[in-house]
Structure 1
Amino acid sequence: MTTTAEVPARTLRRTTLAAAIGNTVETYDYAVYGFLATVLAKVFFPSASPGAALLSAFAVFGSAFLARPAGALVFGPLADRLGRRPALVASLLLMAGATTLIGLLPSTNSIGIAAPIMLVLLRFVQGLSGGVEYTTAIIYVAEFAPPHRRGALSSRVQAGSLAGFLIGAVMVLSLSAALTPQEMLAWGWRLPFLLALPIGAIGLYLRSRLGETPEFVAARSRLSEMETKVNQWPRVCLLVGVSVLHIVGVYMVYTYVQSYLIQLHLSPFTATVVIGFALVVGVFLVGAGGRVSDWKGRPKVLLATSIAVLVLTYPLFAVLSTAPSLWLVICCVVLLSAGPAFYSGIAAITFVQLVPVRTRGSVIGISYNVAAAVLGGSAVFVSQALVEVTGDNRAPAYLLMAAAAVSAVAALALARRSALEPTSSPQITPLSTEAP
């Protein structure tokens, strides 16, 4: 029987690319919405005040996260029963289709309240897709990867996520440079959403050529009653705790901070350039996190990174809120994003190693996406609301610090239980009941 150790290097590369590109499409769609939030607020909420319109746009952004648990409930069991590949193909079709339709929506000035209603519905469909995309992709790669490289290879899926943010930033930058604000408001905002169609087609082609993972095939061919009867609640609690900094950090830093910088009187173009710098650095830090966790072990690195974010976030926001020179702004945003990016490269494989093979799709999908529904969409909304309510530009720091504190406690619990060991040997996590 084929094991992960026997998978050829070429197959690993193709598998990782196919898994990552779907994640790229997902986060590209989310990123484009976030980067265009100030424009979309005017298109779909033209009668509201600027602050209220932006909050409304962020609320619609969050609606997709509310659909993610429903997507996990539908597609998670599908991934456990039929395989990882069918779930990956279905999620990509839904995501690319819904995003393309957003680019075709009429404005509120054209059809009235029906426009924001349709926007919410399409964001809900995106959320259904997101409920299976990320978690199934990391499961797929981890189940192909050799034990000593699981962190490094799984982190490439998260790197694909940041690549989606980066492509979205480049697309918005290019349009902002080429079009006037009036043209951007009239029709330019549609183009980034329409680009999801060809990107999705490429991803669909790659995924249609995938086979099933060796671990899933092996688990399906043996009796697995023990795995399905294991008490999952301790795993779920640990998984949710680990995911908090990952979810809040990524969506806050790479989505909200762009709008935050605009409110500090940077132009949309300049603010997006700053996020682009942070994303380029972040792609490398995600991979570094996965590799370091293969060497040092997941709990120790998760704990150290959480503490670093907890300590550094407020000083960085304090400097950033004074709107200093552009280079200092870039340095602050890059440093602000460094911790969440590095942490995210470790979180992915941690999720997978917490749960046995036959229940991974359901348990990881539902647990992670419930956390994403509560924290992901609300992160940008709460960050802006904190500024509006307190009048303090440093207030968003408290949200990221709280997320780091929660994840530090979860990492400490992992370390005390010795739940996850460095994967320098073929041994699989002791928490799992699967055979090595």
Structure 2
Amino acid sequence: MRERGQRRLTRWLAAAPPWVMVVFAIGASFSTYFCMYAFRKPFLAGEYQGLKLLGTAVNLKTAFVISQIIGYALSKYLGIKFCSEVTRRRRLRMLLVLVAVAEIALLLFAVFPPQFKLLALFANGLPLGMVWGLVVWHLEGRRTSELLLAGLSCSFILASGVVKDVGRWLISAHGVSEFWMPFATGLVFLVPFVVSALLLDQLPDQDATDEEARSPRETMDGGHRVSFLRRFLVPLAMLFCAYIFLTAYRDYRDNYGVEIFAELGYGQQPGIFTRSETWVTLGVLIPLALLFCIRNNFWGLLTAFGMMLGGALSLTVSTMLFDRGSISGLTWMILVGIGSYLAYVPYGSILFDRMMASTRAIGTAVFAIYVADALGYTGSVVVQIYKDLGAGEATPLAFFRSFTYALSFGAAALILVGSVLILRSGRVENMDQETGSA
């Protein structure tokens, strides 16, 4: 009975007008990944003030963050294989199992003694890193992928703020302890996640028109993955290096937003994360969605790189305005959020989808996304450790401000070089196709 129901809804979506499929896909994917963040990020709503790791100079919250990121980064390395090879029939089951394991880990975080809570957060991050790839599999390689992936990408921007506000609300309004709060937040979002994942599983696969416009998307075995990396090794190395620092920056802003906003004078304002990240979401969603209007894959890829470059450079401009007192702390946090996400978000969504379509490489964008993510979260761990051990005297705000200037120019240079090499490859491929068709 369940299989018949699934086939009926999938057939209806395949036959429905395109806008119906777009709205359904955005809603299902957005909600699925939005709810997943309730199992990953709520512990950041706690400050765990005055607590150190085993008598060292490392703050306990930093240790919690690093522990989860290590698990999450390892999950990305595992996802390079499993998410690029997973079949359609196994995606829903994997999604449900991964989130169930993450919620159990949050229960262990609540009940374990302090020295074992790090292990619980490691176990929490370990399954969640593969959720993104399983969701992207449903959306990539379609004529409307820009719209679908833009909607999906905005889910984690907004969700990060919302789940922290929910966690703070559980602590302040209901007296939930900082250690039980993450598990309680996960329970709030558990049923919505299951419903969203079931709906996402109803999406039809690529049709013939999608394949013609964006190239077929196939699972990739070890040989295909090695061949892809060899073909694009140099430009990908540049882009991956930029992504390492972008991920570390984005994670630092996200993980220590409570402390940064407190230094800026917004520590007691309720809903401050939802307020700031709503504007960031809008500032990123609109440019990403407009890429849908560019049908030519080469020009779409060129525009995506231009957006990433502009986002990186805008970090310097907004920080200079903040330093001069021309904008408020909240406005600065919104602007650096928009700039960093404009450079960061395309990696996990439209960049590799357009790259596969422009160069006609066979495979799945999920593979390139997971290589980038694995490297990116590894870099994030290094930055977290460096902050406490190498720059421990700097406040979170002072460190973040300095990081902003360094990231802006470094990431821009790497993106520029990598994009030129990728675009040359895409243009040659397109010219070869046009010559052959003539």
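Read-outs throughout are calculated quantities, based only on the coordinates presented, and are distinct from any laboratory measurement. Here the structure is a predicted model, which is why all the values come from computation and not from measurement. Cβ atoms are built from the backbone, for glycine too; each structure is taken alone.
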The value 61, 43, 36 for Cα extents along the principal axes in Å was derived from one model only; which of 1, 2 is it? 1
Among 1, 2, which structure scores highest (criterion: mean count of other Cβ atoms within 10 Å over residues 21-28): 1
